[in-house]
Structure formats: structure tokens, C-alpha cells
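Undergrad: See the structures that follow.
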Structure I
Amino acid sequence: MEELITWKDFEKVEMRVGTIIEVNDFPEARNPAYQLIIDFGPEIGILKSSAQITKRYSKNDLLDKQVIAVINFPKKQIANFMSECLVLGSVGAGNDIVLLQPEAKVENGLRVG
């Protein structure tokens, strides 16, 4: 286990539910990845993310899927793409990532905590 954090530290992390509305190939990425366009509802809006999830998911699998992402990290340049949020998933053997998602469809933008 890594260093323990305080509850106050955890409260700073903005994990929100969003729906993937567009998925594009990302051939410029160093590792196989998709460019995701995610709708986090009217308050937050549309954010972009790069995700290395091509082993498990096709573009069709991802379209309209709800995911959980951290939305308050600084933007990160990945090749020629600016990632604005971090989509969360569990990382298994061989970097096989399974996305975290709500059990049932919920409103975009809801906070996870």
C-alpha cells in the first residue's frame, strides 16, 4: 500500500460520471489508445481523454458507455492531443484495463465519493 492520505485529500479528487459520446483511433499515441469525448452534463460540459483501453474494448463497445473519471487534474499533452480528464479503470495483467462504471445509468456529472 502506498502512503496514506487524509479525508481532506480525498475530498479534493473530483470523480464524476460521464457518457462517452465519441471514440476515435489515436495512432500518434506511443501505446495503443483511443481518444474519448465524454459528456459530463451541463454543469461540467464535454471533456476529452486519451485511454489505453484497446485490448478489451472496441470503439463500438465504448460509444454511449458511462464511465467514471477524475476531472480536476491538470490537462496533459499526449502526442498531438490534450487530455482533460482521467478515465478510471482497474489495471490487470498485461495492462488489461477494465473501466469503472456505474451499475445503472445515472445522470452525467454526478460526483463519485
Structure II
Amino acid sequence: MAYNEEIAKRIQQALLLIPEDFTEKKMFGGIAFLYHGKMTVGVVKDELMVRVMGNKMESVLQQEYARPMDFTGKPMKEFVFVSPQGFRSEEQLQRWIELGLEHAKTKL
């Protein structure tokens, strides 16, 4: 298993509360949830990956449990990893999803 399927199921359930259409795609060795073809959030191993607006990156990275997504060994622009402690509650998970959706909507 390249990604935690329980986390993916939590995301799927959370997305049902948002009146938008999402698709799933295997990416980065995990699974990503896309809005109109634009990546919002996903799961790699046990971590959440989130697309974040560039102007919010600094404040997001100051949050506990968030770090630059360094999948390739170098930080990726506008991507963060969030460790499981950062999305224990459904409210925390929803906040990360909303950040990812905000980013995707700017790319349409």
C-alpha cells in the first residue's frame, strides 16, 4: 500500500459535503483528489499533501505539523505535507481540503 486508505476514505467522505465534482488520480506514489483536473489534496503514505496558494505558504508552513512537500528531494512550489497529527479531527481535515480547493479554483 503506497498510501493510507483510511485517510483517503476520510477525504472522500469530507468531499461529499462540498457541492463540487472531484476526481481521483494516482499521483506521487499516492492518491490525489482533483477539482476540474487541478490537484487539491491527496495522500502519500500516511501524510496529507495539499496545494496551497503561494501567498499563504509562509503562514501555512508556520503551522505545527506542516512542512514543504519534498517528494523529489527539493521543496515543491505550493505543495505541503501535513503529518497525521495535523488532521486528526474532521474539522482540521476540512480546513486543509478547503485550502487545496481554493488553490485549484484559481487555476481554472
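No lab work stands behind these numbers, since they all come straight from the coordinates. Being a predicted model, the structure only gives us computed values, none of them experimental. Cβ atoms are built from the backbone, for glycine too; each structure is taken alone.
Undergrad: For which of the structures I, II does the calculation of semi-axes √(5λ) of the Cα gyration tensor in Å return 18, 16, 14?
TA: II
Undergrad: Assign the value -9000, calculated as helix-only ellipticity at 222 nm (-39500 (n - 2.57) for each DSSP H run of 4 or more, over all residues; to 500), to the correct structure from I, II.
TA: Answer for the origin of the read-out: II.
Undergrad: Rank structures I, II by mean count of other Cβ atoms within 10 Å over residues 17-24 and report only the one at the top, that is, the highest.
TA: I
Undergrad: Can you spot which of I, II the value 26 was calculated from, given it is relative contact order in percent (Cα under 8 Å, 6 or more apart)?
TA: II
Undergrad: Further question on the same structure: Using mean count of other Cβ atoms within 10 Å over residues 33-40 for the comparison, can you identify which of I, II gives the largest number?
TA: Largest one: structure I.
Undergrad: Hey, another quick one. Taking FRET efficiency 1/(1 + (r/R0)^6) of positions 9 and 81 (r between Cβ atoms, R0 = 35 Å, to 0.05) from the coordinates of each of I, II, which one would give 0.95?
TA: Of the options listed, only II reproduces it.
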